[in-house]
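Here, each number is a calculation from the coordinates, and none is a lab measurement. Quick caveat: nothing in here was measured; it's all calculated off a predicted structure. Cβ atoms are built from the backbone, for glycine too; each structure is taken alone.
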Structure P
Amino acid sequence: MTRAVQITQHGGPEQLQVVDVTVGAPGPGEIRIRHKAVGLNFIDVYQRTGLYPMQLPAKLGMEASGIVEAVGEGVTHLKAGDRAAYASNPPGSYSDERVMPARNVVKLPDAIDFDTGAAMMLKGLTAQYLLKRTLPQGGLKEGDFVLFHAAAGGVGLIACQWAKALGLQLIGTAGSDAKCQLAKEHGAAHVINYSKEDFLPRVKEITGGRGVKVVYDSVGKDTWDKSLDCLAPFGLMASFGNASGPVPPFSPGILGPKGSIYVTRQTLFTHIATREVNQEMADDLFAAVTSGKVKIRIDQRYKLEDVQQAHRDLEARKTTGCTILTL
């Protein structure tokens with residue numbers, strides 16, 4: 001028997017229950033992994049509340065690091081004893097041990113410890129696909145302005161550093177002076193405390209009235225309308241989350257007068273659908289981290305049995321950087 005976090009109905013953090021489960025042998029294309037640390041992400045909240053409905057009962061958690069204990073038939077890129085990490089469907093990383101598909105599990109370089117490995121995969125791969133694969137017309141060039149909401153969060157702090165390494169001028173928004181300072185320290189060229197000032201005129205001022213080439217937005221409802229108006233002509237609105245709630249329906253007709261702008265809704269799991277691309281993106285992330293260009297900041301650690309409090313703090317926006325569950 002081993003521990004796992006499960007919900008039997010959608011709702012608040014109180015629905016998260018630690019239960020005993022049996023873990024069997026891996027089948028074809030699967031591995032069994034014993035976790036060393038587990039990452040916490042906002043998608044876990046969406047799944048718990050039912051914003052992203054799941055078949056119940058359901059286990060939660062999308063990323064972790066650990067040691068491969070066994071591999072199933074057909075798995076050739078991993079073997080028992082390998083240090084490994086992943087961001088992967090189906091959920092289930094909130095556990096001591098699990099059987100899961102091997103496709104999105106990669107070897108963790110020796111230079112990266114387990115806590116960092118657990119904290120970096122989903123958020124780091126998200127930053128990778130945003131800055132490298134979700135690009136405006138003509139791509140991004142050194143000196144270009146981009147707007148990144150929630151810049152002091154787990155994805156945000158990675159994106160701030162990576163954008164700086166790429167020569168981009170990242171304008172980061174956050175909800176407090178302390179969070180803005182954190183984003184600035186991690187490479188944001190400009191920061192805006194949206195609780196004190198309207199980010200739209202400030203973005204226009206910073207960019208000399210031109211606007212930004214792309215907005216990366218995981219906030220959703222609260223930032224959507226003004227973000228569209230921050231874009232330069234032919235700019236890209238890249239939505240990848242809904243922390244403030246889902247974006248309400250809108251007419252595509254508004255996009256023309258705003259500068260013939262583009263809108264896309266991205267999700268990591270489309271990008272890492274094949275093992276080859278998943279490995280390519282992970283290699284890029286590992287290189288950024290081991291080179292020192294990107295440092296993974298873990299600001300919160302909770303025991304697995306304290307997962308309810310971890311979710312409360314995440315939803316209350318009390319967290320910065322990355323959060324992990326320890327086992």
Structure Q
Amino acid sequence: MLTDEFGREVTGVRVSLTDRCNFDCVYCHNEGLGDTRGPMEPADNEMSTDDVVRFLEVVAEFDVEAVKFTGGEPLLRQDIEEIIARTPDEMEVSLTTNGSFLPDRAESLADAGLERVNVSQDALDPADFAEITKSGAYEKVIEGVEAALSAGLDPVKLNMVVFEHTAGYVPEMVDHVAENDGLQLQLIEYMPELTGKPEWNIEIERVHGWLAEQADEIEHREMHDRKRYWVSNDGGEGRGMVEIVDPVENPTFCANCHRVRVTHEGYLKGCLNRNDDLKPMGEMTTSEIREAFRDVVANRVPYYGEYMIRNDEGEWELNEKYIEEYAEA
């Protein structure tokens with residue numbers, strides 16, 4: 001297993017299969033690349049099936065334990081079942097999706113070897129959902145979650161970005177997962193540095209505080225040092241797990257990051273927040289992938305606390321150590 005100079009082992013990879021999406025969520029940052037979405041037709045610059053599989057076979061050599069497929073909307077790739085089926089057996093396979101295609105494909109995805117799925121769901125009301133996602137696919141998403149559970153993709157994590165538009169729905173969503181077996185909730189901090197609109201930001205510590213008051217139990221995950229809250233519903237008959245993903249201005253989060261990302265075009269990316277560290281994998285031969293993966297891991301830097309540091313006024317600024325490197329990128 002490869003380890004960067006900060007002692008962080010790379011145990012997982014997050015592979016974007018496309019930047020195409022049938023939703024237009026107002027908070028989307030497209031895996032840190034910004035709004036690069038284009039037409040719905042397959043693009044020539046997307047990694048081929050063989051390229052994706054070859055990459056996974058190489059990182060399996062380095063004992064990478066898990067892969068998460070993302071997009072855009074990864075289910076716009078008609079070959080995703082084949083990609084999953086050809087993923088090395090020793091790797092856990094999960095998927096992040098908007099859920100609109102799951103009603104017809106959850107079973108085939110599970111049959112191919114998919115183990116877990118995250119579904120983006122920011123509201124439990126069709127009108128509010130449409131306002132956030134610019135999509136009328138609310139019922140399809142609800143059906144998709146049910147189809148995923150029926151196919152054995154249990155638990156299903158519901159991803160909810162917490163910002164001005166959604167913060168008021170958090171209590172309702174917590175009750176929803178507590179009342180429905182097989183569901184978990186992942187509250188994701190809004191990232192204004194990637195999406196713009198800083199006025200939409202919500203202080204995530206307020207959400208932590210509210211959950212701490214509601215929770216029967218609080219635990220930590222090693223990955224990103226995330227907190228998990230176990231919350232019972234009002235009747236006390238159900239209990240749900242709520243996890244917060246809070247990377248913004250969080251050195252502890254960055255110090256516990258064990259992932260490398262891959263863009264849909266086949267660039268390795270050591271940090272979500274950076275685009276000056278993109279590493280091409282050449283013609284994606286086995287040897288080129290192996291060399292590029294070693295390089296990107298060796299050059300990984302925790303974003304907050306190292307790449308970005310606090311000045312004397314307590315504000316975050318680029319570490320002088322990386323200014324020249326950044327300017328040349």
Report summary line: Note: Cα extents along the principal axes in Å at 56, 53, 35, derived from one of structures P, Q, originates from structure Q
Query raised in the report: Given that FRET efficiency 1/(1 + (r/R0)^6) of positions 97 and 249 (r between Cβ atoms, R0 = 35 Å, to 0.05), derived from a single structure, equals 0.75, which label among P, Q identifies that structure?
Result: Q
Query - distance in nm of label points 7 Å out along Cα→Cβ at positions 9 and 257 derived as 4.6 - corresponding label from P, Q - result: P
Query raised in the report: The value 4.1 for distance in nm of label points 7 Å out along Cα→Cβ at positions 185 and 273 was derived from one model only; which of P, Q is it?
Result: P
Query - At a computed 55 (percent of Cα pairs over 13 Å apart, for residues 209-264 alone), which of P, Q - result: P
Query raised in the report: Which one of P, Q has distance in nm of label points 7 Å out along Cα→Cβ at positions 81 and 145, as calculated from the coordinates, equal to 5.6?
Result: P
Requested in this report: Looking at distance in nm of label points 7 Å out along Cα→Cβ at positions 113 and 313, point out which structure of P, Q has the largest value.
Outcome: Q
Report summary line: mean count of other Cβ atoms within 10 Å over residues 169-176: greatest across P, Q for structure P
